[in-house]
Each structure stands twice: as structure tokens, then as C-alpha cells.
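Have a look at these structures, which come just after this line.
The numbers here are math on the coordinates, done by the rules we state, and not lab data. Because the structure is a prediction, the values reported are computed rather than measured. Cβ atoms are built from the backbone, for glycine too; each structure is taken alone.
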Structure P
Amino acid sequence: MAAHRGSSGTLRRRQCGNLPDMAELIPIDSADDPRLADYVHLRESSLRRSLEAEHGIFIAEGDKVIRRAIETGYQPRSFLLAERWVSSLQDILDATPAPVFVVTEALAEAITGFHVHRGALASLLRTSGGTMADLLPLNRLVVLEDLVDHANVGTIIRSAAGLGWDGVLLSPRSADPLYRRAVKTSMGAVFALPWARMDDWAHGLEVLKQHGFTVVAMSPRSSAVPLADLAASIAEQPECRLALLVGTEGDGLSDRWLAQADVVVQIPMSHEIDSLNVAAATAIACYALGPAQRR
């Protein structure tokens, strides 16, 4: 479709027939442009947390993730795109009044502080989100205690969604599922799978038990029940509701949560490896204990 530059220096595609206004493309040639504030220093997690909390936003990276976020209902505040990605998001861009900042890939790297290899970013408005109470009617929950690595949080949410679990509950100190890296590693699953923060770390497991969940803790301790044994038992109880607890990348679950669990399970290891990465271990447990194994 033909295009022309308006008096403001923006690039706007001409309106065709009775179609609504097309997206306004705004060429950017300086990393210091104040309109790009949402995208500055994306690798500095502490700075991003304060900025995103202040403005109520989060960043999605990649055309597929951006599309999934918007189709799920998140409202875009702006887009930052390399020109080659405009066409793949055309329908999304045309359906929103949010500005579309078009940059070279080198400029995108200067703005964000890293190589934006997917060439597409969007700043979206956060919603108030769900609550722990919203998750209590569900049957299969993964519960994260103090996981601070955003990539692990995103990967766990992706695994839980893909393997048929119903939601993810996070302790108050766990990483933000809407932080850019968590969103990216989840491949947008954070927009599809219900998740919420636990109201009270000290008593949260008691609430789960009161609502009929069997609380299963994962630990490499030798006294734990092999995962396969629990899976065999669960297969005979199709109505069993499970809350799967996984802990920090280094220390694992706290003693308090381990003590409150109904059962502690382990994945037997070999070759003198004591444990797996928390995201890998969670994926294995979600498969072994998930709904797919009851079919």
C-alpha cells in the first residue's frame, strides 16, 4: 500500500475505501528520544521493576508474543519495531491507536541495551491480575517459592500450560511473570495460564489444604518418595487435586514448606548428579502428575 509523510514527519499509510485509519508509523533516529522511555535499559532489572511499577506497564518481545498478549486482552501503550516486522503485525497495529516507533536494529540495541534479535517490542498496560482465591477452584497448581530467576519462572509457566496444568501460584518474593525475560521464555504462556501471588507465605499452604489440595513438595532429599511411585498412586485417584511445590534455584524449598507438605517427592538421579534445574524438574513432575497421564 502506498505511503506518504505527513507534516509531523511521521509515516502514515493512506486510508483505503471504508477501512478504519491505518497505523501511524513514527520513524525514530535518536536513542535519546523521550517518547522511547518505556524501552530504555531493559536489561537492568532493578531499574525496570521501579519503572514498570510506576507506569503500570510491561514489555513483550517478539511478534508472536506481542500478538498473543494483545489477543489475550492486554492494551498496548506503544510499539518499537524494526521496519521488517511491521508487515507481520499489520492487523494488530491497525486495530490500535498506540504509536508505532520504527527504528533500525542498531538503534533498537542502543535504546534497550541488548541485541533485539526478534526486532519487535511492545509496551503494554498491566491489569490488576488474578488473586489466590481465583486459583483455588482449580485442580492442578504449580506453586513457586521465592524463585527469583525470571527465565525459570517463564519456563515453568510454559511447561505448566503445555502439560495441562491449570495455574501457577507464586510466593510474594518470586520473580515477576510479566518481566520481559519471563514473558519471552514463557513464549506468551503468561498471558494464557492463570497465575497469581500467594496472599500469605506463612499460611498459604494451609489455605490450599483447606480447599482440598494434596500438597506435593519436590526435593532431592534421599528420604523423598520417587516421583514415579506418586504418579502411579495419583493415576488411581483421578479426582485428586494437586499443588506441586518447587523452590529456589539454589537452596530448594524452605524447611517450613517441606514440613507442611503432604508428601515430598524426588526425581531419582544418576551419574553423581544430585538434582536438575528447577524448570526442568518441574516440567518432568508436571508431565508425570498431570492430566495427560490420566487419559
Structure Q
Amino acid sequence: MDLRAYLEARRAEVESALERVLPQPPDNPAVLADAMRYSLTAGGKRLRPILCLASAEAVGGDRAMAMPAACAIELIHTYSLIHDDLPAMDDDTMRRGRPTLHVVAGEGMAILAGDGLLTEAFALMAREPRTSDAAVVARKLRVVGVVATAAGAIGMVGGQAIDLSAPATLDADGVRVMHGKKTGALIRASAVSGAVMGGGDDDAVAAIDAAAAEFGLAFQIVDDVLDVEGASAELGKTAGKDAAAGKPTYPALYGVERSRAMAAECLDRATAALERAKLADSRLLDIGRWIITRSN
């Protein structure tokens, strides 16, 4: 199976699983259920859940064991996009090729939908996979901790706080720290969660974590380049917005050519990390190559 077919197959699995995880009316008020579903089913690359599943496969595990964590991470990612798009944050009106949730449902309902998605993510990880196997329960608990750390104040939320407070004052190291939290932390958590739920040993988990850190950096670099070069219709969101707002980006700091070279260097370091753990023949490196060559 080539990479495109692999990504499509895993994406279809994720989409099918996501259909089943959200609470439905009458338990969940219909207006809230609709708002949560609007953003969750808006499409997207599903990179994070696919990375979670691929990491489980890479360590020889059953990806079905990692699917609840994969779906939970996509719920968290979707919540973060809803909140990032709010007028109080990035004030975006288009996401994944259609109006953002606060434009459609109002700011209050968008906030509640994000809150609901975040909370349901942890309920899902606590609940699934259902098992009395103590070893699997221990893996689940570890994954909950990994994801919570990545999503919280020292991870994604902290990165957003830096971005919201004084982004124009950041130097190159500051930009890397900000994006390591805002973007990279959840990408790392996705890969680590899959490796843990797949039963990987400590060396394998550490290698996948190191590689995923490079994937996260490369993803942000390429995102910044596409924000300069891409068209809004192709990206599915407003192009050029960061530059117009005066936010520091990798192309602004290094130029487009050097930024692309930096993304390629990330892949080299990820390759070395996986090779040391004898994981270089997994799908993970294919996903890393896709990250730096993608057009949206």
C-alpha cells in the first residue's frame, strides 16, 4: 500500500470511529451536539490520529488499541481550533474551507462546543478500550497523563498564551519554544500515545517521541511557508494572516528557502532517531516526508 492509500485508509477508520464517540441527544442538548459535530466533521488531514495509529503499528501493536486515544486527540485538536478562531484569540472566519463555528453558532456556543470536546476526550480515554487487564489499564493511565500534559498549561494552552501575549517580541528561540508547545506538543503526544497503547518498550517510545518532536517542528515550519505561498481556497483557511498581524514566522525569520531546508533537516533528525530504535521501516518516516512536502 502506497502512502496515499495508507493515509486514506487510516483516515476512513478514524472518521468512522469519530462518528461513534460524541454524546448524542437527548443526553447532549441538540444545539450543543450540532455545534460539536459541525467542527469535528469538517474534514481536515487527521494527522494526529493517524500518527497515533501508525505509532502503535510501528511498535508491533494492534492499532485498534490506540483508536480511542487517536479519537480523543482529534477531539482536543478540534476544540483548540474552535477556540483559536474566536474573536478574542486569532479572530478567524474560515476553517477547513467553511465558516468557523463562532460565525455559524455564535461565540458562546463555540466556547461550549470546545469545552465539550475537550472534556469528552478525557472521558473517552478513561472509558476505552474497555478492559480488566492491569497492564492495559496502566497504559491508558499513562496516555491520559501524556495527553493532559500536552494539552495543558505547559503544552498547547501555554503556547497559545505566548502567542496571544507578545508574539512580536519573540526571537527565533522564542518562536521555537512557542510552537513546540502550541503545535508540537499534541503531535508528540499523538505519537507517544500510539506507541504506549501499542505496547512499545521505553526505548521505542523515546525514539518515537524524539521523531515526533521533529515532525511537529517541521509541520509548523511548512505551515508558515504555506501561509506565505498558499491560497486561501487551497489551505482551507485565511492565507497570509500571521504575516499581516506581524507575528514572527519561520519565513520572516529565515526566508522561505532556508525554512524549507530546516524542515528537511527535521526529517533527517527524525530518521536518525527511528533508525537507532530499528523503527525506520515503519510508516512514520513516510508520514514525516508527507509533512514536509504537503501543499495544505
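Tell me which of P, Q gives 47, 28, 19 when you compute Cα extents along the principal axes in Å, for residues 76-139 alone.
Source structure: P.
Kindly point out which one of P, Q the value -8500 was derived from, the read-out being helix-only ellipticity at 222 nm (-39500 (n - 2.57) for each DSSP H run of 4 or more, over all residues; to 500).
P
Consider the structures P, Q: one of them gives 1.16 for Cα Rg over 2.2 N^0.38 Å as calculated from the coordinates. Say which.
The correct label is P.
Figure out for me which of the structures P, Q the number 1.5 belongs to, where distance in nm of label points 7 Å out along Cα→Cβ at positions 60 and 108 was derived from the coordinates.
The value was obtained from structure P.
Which structure, out of P, Q, was relative contact order in percent (Cα under 8 Å, 6 or more apart) derived from, given a value of 17?
The read-out was computed on structure P.
Computing FRET efficiency 1/(1 + (r/R0)^6) of positions 148 and 172 (r between Cβ atoms, R0 = 25 Å, to 0.05) for each of P, Q, which one ends up highest?
Biggest value here belongs to P.
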